[in-house]
Structure P
Amino acid sequence: MKKLLSLVTLTALSFATLAQNETIMLWPAEKIPNAIPNSVEEKTTNNGMLRISGVTVPSMTAYIPAKDKATGAAVMICPGGGYGILAAEHEGSELGEWFKARGIAAFVLKYRLPNPEAMTLQHEVPLKDAMQGIKLIRQKAAKYAIDPAKIGVMGFSAGGHLAATLSTHFDRGQYASDDARPNFAILLYPVITFSKEYQHSGSRKNLLGSDETDELMKYYSNELMVSPTTPPTFLVHAENDKSVPIQNSFDYYLALRQFDIPAELHAYPEGGHGFGMRTDGKGTVGGWPMAMEGWLKSMGYL
C-alpha cells in the first residue's frame, strides 16, 4: 500500500509539473496566416526520439522559472527535423527544463511544417510563426518577469535554419518587424545555406517545395543575409556531422565577423548530428552546455 501511495504521489507531482508549463497559441484559430482548409493530421511518435509531424496549428510551451530565480532573460527554442518533423523532446522540452532551472524563461516553439495541402506560400510559414513567437514573448514580458531586451532564439538543425532566418530576416519584406528581433541567438548544428554543395537538401526541399527557385535559395541562404542588425550568436557543431556539414556554421560565423557582430563558434571533433544534450559516448561535445552557460553569463543573461 505504501508503494502504491508513493507511486500515486509521484504521478500527481509529475502531472502538476506538466501543468505548470503553459501552452500559448500563436494565432487566433480563425486567423492563422497562410492557412487553408485541409485534412492534415498532427501525429506524435516516440521510438527513442519524440517526433511530431503534420503540424498545422502552431503554439509555444512555456517553461517559466520561479520569480525569485528569474534572471529576466528568455529564449525561444526551435526544434529541428528537416522541416518535416519536430524533434520536440531532445531539441525542445529537455532544453526548456535546462533553461528554467537556471532562471531563464524558455518557450519551445511548435512551428508549422511546410505543406502545400495546408498552407499557401509554404516557405513563409515557419518564419511567420517564429516572428509571432518572439512578439508574443515581448508582449507577455511583464507577466513572466522577462526583460524585453533579453529575449533570444535557439535552434537545432533545420530549427537552427529557422532561428538564423529569424535573426537575418526579421527586418526584411512586407512582414518586417523590429519587435520580432531576437537579442541573441544560439545555433546547434544549424542548416545555414541552401545554395552551396554542403547544403542540407532535405530541409531545402521541404521548406521551398514547388517554389524552389534560385532567388529563394539565395534568400534563405542565411550566410548571405547577415547584416549589422543580426544578433550576437553562439554556435555549436561537430566536425564529423554527416547530415549538416560544419561548413554551414563556419560560413555563418565568418559572415557575422565581417560585421563585427559578437560570435562564438565551438567546433568539436566528434558528436555527429542531432545530439542535443544526449552526448554520452560522443567525446568532448558533452561540454557544449557548459560553454553555452559561460557565454550566456558573459552576455549578461545568467
Structure Q
Amino acid sequence: MSEQAIVETTASQPAKSRSLGASIFLNAARTAEFRMGAVIFLGLLLLSVVAPTLLGLSATKFSVGLKFSPPFPEQGWVWPHMFGTDQLGRDLLARSLIGLRNALMIGIASVIGMFVIGSAIGMLAGYAGGWTSLILMRITDAQMSIPVIILAITILGVTRPTPMSVILVFILAGWPGYARIARSVTMSERRKEYVRAAKILGASDLRILLVHIAPNTLPPIAFVAVLDVARMMIFEAILGFIGIGIQPPTPTFGTIIADGTKYLMNAWWITTIPGLLLAASLCGINLMGGALERSRNKFLQGVL
C-alpha cells in the first residue's frame, strides 16, 4: 500500500467516529431505565403542549366563587377543575401544565445555547493552544466563579424578567462547564493520527475542527447535557419562587408553589400538584440522562 493510501485510510477514521453518538444512544435505549424515563418525559411533554388547548383549559381565567376547590371532590370527577383551583379560582391543572411547558422550554433552550457556545469556545481553545487557550480559559474560569443564582439575582433583579432574559442568564452562567470539557477532549483528539493525516492531506484547521474532531468531541458532551435540562428547570423554579423569575400572569412552577405556601393548611393541593408534576418530569429526564451517561462511560472505557 502506498504512503498516500495509508494517509487517506487514516484520515477516513473520523467517518467511523460519526457513529459515536448513535452507538451511545442505541446502547442506552436498550435499557429499561431509559425507556421508562422516555415514557415519563415524552408523556408529560405531550400533555404540556396539547392538553391545555385540546381540553379547553385556561390558566388565567378565574372565578372567586370557585376558589380553593379541592381536587377529586366528594361528588366525583367534576370537569374542568378535577385537580382543584387556587386562591383566585384558577384551574390548577392548566396552570401546572403551562408551568411545565415554560420550564421545559427554558431548560431545553438554555442547554442548547450553553452547549453550542461552550463547545465552540472549548474546541477553539483546545485546538489552538498557547495564548488563545490561556485567555479563553481564564475568561471561562472567571465566569465559572459566579454562581448561577447570584448572577440571576444580579441581572434579573434590575430588569423585567422574561423567558428570553432567563434563558440568556442561564446560558451566560452555564457555558463555561461545556467549554472546559470540550477543551479537554479536543486536546486529546488533536494528537491522534487521523488529525495528523488530515493535515498532511491539506485540510484547513476549520475543516479539521468541524469535520474530524467535532464528531468525536460533541456527542458524549451532548448526552451529558440531558441532565442539565433538569438542573435548569430547578433553577427556573427557584427564580420563580423567590420572585425574580417570569412574572405573572404567566404561570411557572416557582410562582404557583410560592403562592400555595400561604395556604398550606387549608389548600395543600396548590403546592402539591405542581410539585408532583415537576418531580415527575425531573425523574424522567434524570432516568434518561443517567442511562446515557453510563452508556457513554462504558463506551469510553472500552475504547480507552
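Coordinate-derived values only; no laboratory data. In this text, all values refer to a predicted model and were calculated from it rather than measured experimentally. Cβ atoms are built from the backbone, for glycine too; each structure is taken alone.
Looking at FRET efficiency 1/(1 + (r/R0)^6) of positions 67 and 171 (r between Cβ atoms, R0 = 30 Å, to 0.05), point out which structure of P, Q has the largest value.
With respect to FRET efficiency 1/(1 + (r/R0)^6) of positions 67 and 171 (r between Cβ atoms, R0 = 30 Å, to 0.05), the highest-scoring structure among P, Q is P.
Hey, FRET efficiency 1/(1 + (r/R0)^6) of positions 51 and 203 (r between Cβ atoms, R0 = 30 Å, to 0.05) derived from one of P, Q reads 0.05; which structure?
Q
Given 28 as the derived value for relative contact order in percent (Cα under 8 Å, 6 or more apart), which of the supplied structures P, Q does it correspond to?
Q
If helix-only ellipticity at 222 nm (-39500 (n - 2.57) for each DSSP H run of 4 or more, over all residues; to 500) computes to -24000, which of P, Q did it come from?
Traced to structure Q.
From which structure (P, Q) was Rg/Rh (Cα atoms, Kirkwood Rh) calculated, if the value obtained is 1.09?
Structure of origin is Q.
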